[in-house]
Structure 1
Amino acid sequence: MVNKERLLQTFLEIVRVNSQTKKERAMADYLKAKLQELGLAVTEDGAGEAIGGNAGNVIGVLKGSAEKKALLFSAHMDRVAPGENIKAVVEDDIVRSGGDTILGSDDGAGLAGILELLRIIRERQIPHGRIEVVFTIAEEGGLNGAKSLDTEKLQAKHAIILDSTGKAGTVINRAPAQDEIIAKIRGRAAHAGVEPEKGINAILVAAKAVSRMQLGRLDAETTANIGVIAGGTATNIIPDYVEVRGEARSLREEKLVRATEAMAREFMAAAGEENAQVDLTVNRLYPAFHLPEEHELLQLVKRAGEACDVPVTLMSTGGGSDANIFNGKGIAAVNLAVGNEEVHTVNEYLVLPELVKTVALAVKIVELA
């Protein structure tokens, strides 16, 4: 039932639209027009203004039978760099980037898949409940569009996010919470060649702290990383300030707390040894979620997979997505794979038949809801 060629052409249109994080205006306008053509009532919220972007989340509503379950379908509009002026290359059933940019299948594949879903529903006059579509901004680097979304205006209590890598039928039903850790270390400046004894080297403090941390994969459910260190002005000056940014993630709250506290202790200990000061900030960027296999949404997805011959495999992930935010706001959400691989790199590619299967799965979810 999926029009493969139409789906491909829609995807190619989408990746040609520049849509960097907080600069999604052109993509928002494109998607609003498409949703309106398909008969949805379309609005745009104020999320862009709230986060300093030029477009808000795009929300579409397709009314349906009250006897069937209301469903929300979502994908994000933005993409990582280098993601402008994309020139996709189609090789049989594989779509690749031209090599100078990403492809933009994260999450152009999800956007195209949802538009194809809506076209099939309309063409085949498939009975359905209320369908809500949310195309979010600023997912990359913070899930900020979903965070700013007013879910009180939505009616659906079950959401399908199309934004995971891998083969069709892969369903993310568990993902970690993430803590952001920011350490601002203040030492004392001095001439590095004339009187280094009078200085307190903030970079040295940072180095001591980081060298003592357990980083990388801490266990099967927990990771930690230091990703950014910035400070110092010249080689002949003892640096009096450095800022270190890191993160910890875990599927389990207690493990995340331990990992974050362990990193914080090392910053405090190193600062004390060198008579430096450290200001520590810990921010919970998003909550963990875990929908058990017996959850009614997962049972619906599994029945749909059996009905359209797309085997469903439940998986946990180490990354966050809008599904974390929806779950945190009381809307049960899972993340479906859309057939893309090596995302966030110039080697990114999309396996078109897998996206076709994902759309077929989504159609069957609507039919069985």
Structure 2
Amino acid sequence: MVLTAHQRFELKKFIKELSSYRAAHTEFVSVYIPAGYDMFKIINHLAQEQGTASNIKSASTRNNVINALERMIQHLKLFKQTPPNGLAVFSGNILAREGKSDVKVWSIEPPVPLNTRIYKCDKNFELQLLRDVIDIKEMYGLVVMDARDASLALLKGKRIVPLLKTHSHVPGKMKAGGQSSHRFQANRDLAVKDHLKKIAEYMKEQFLTREGLKGIFVGGPGPNKYDLVEGNFITGDVKKKIIVVKDLSYTGDFGLQELVDKCQDVLAKEEIADEKNIMSKFFNLLATKPDMVTYGENQVRMAMSMGAVDVLLLSESLDDDQIDEFDNLAKKFSTEVKIISVETREGVQLKDIGKIAAILRYPVVV
């Protein structure tokens, strides 16, 4: 699963807060409960750890660990069962001064299932598993080619990451003087085959063992893409990963973007499609019904205060405090929030018009 920008923001904010705390001794408790794991077993384990903690020599450390475990136990008793994706729970005395106590407890259900069970008592909260969740691990391979050029890239979330480009030695369609048409065509066919073999080899090198690759999209102008896919150039293992072949007008960087645009049916459940759809709706309304949208911080803030905003569009280039402020304001009016990356053309357009925009429920004068 690829996280939405909003999920990433919330998770980053959570990690940032917990990372800001540090205990004087090993008294911060971190617990990861895998999806499907029995919550009562975790509670019993924490109760046993309380008994073990009673042997800690330092009175302040002993009390802090026991209190952190108690707060965590009472918090977990609020859950009838483990959430579908599991649960990460953290507890500890966040006052660094000796002899002072303010024991807090936090929990979060990760956006992807947890597979690891962890109990850890340390000076810092154990957050690496949550940091790993933020990293986008799923991706698609992109191949754009014709008889003379080819580009390979990855689609990671919303971002096209170029891998390599190759250029063939296939001659143009006009033969050199003095060369027979048959010989010229034979030489051209051989050069095309060599080109396709090279592309197939690059596809094997770049895509076959790449972790998290969900599939490969192939596209390009002309028939050579079908020769590549349907011929005996690509190994069976790589061919199994090819999801779709698309007719394109371009190669190179424009072709890669065109291929992504033409694969929206496949990417319908991916964040890049969601961003493109909502931003396309905004710009379409801006052109056809401008009174149903607004943009710019002051204008959007005014529309928000009137309860007129249906969908709030926030650029991820805003600072965290601004996003957090608008996110909290949106909750008061049941406004849907979309955090838009700056890695798509639409996201760059949002950034250029002030980083904050809105689709309205009804026209307002702002």
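Per-structure values
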| item | result |
| --- | --- |
| Which entry (1, 2) yields the derived value 0.70 for FRET efficiency 1/(1 + (r/R0)^6) of positions 9 and 281 (r between Cβ atoms, R0 = 25 Å, to 0.05) | 2 |
| For -13000 (helix-only ellipticity at 222 nm (-39500 (n - 2.57) for each DSSP H run of 4 or more, over all residues; to 500), calculated) the corresponding structure among 1, 2 | 2 |
| Rg and Dmax of the Cα atoms in Å derived as 27.7, 98 - corresponding label from 1, 2 | 2 |
| Among 1, 2, structure where relative contact order in percent (Cα under 8 Å, 6 or more apart) as derived comes to 15 | 2 |
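FYI, it's all coordinate maths here, none of it is from the lab. The structure presented is a predicted model; accordingly, all values stated were derived computationally and were not measured. Cβ atoms are built from the backbone, for glycine too; each structure is taken alone.
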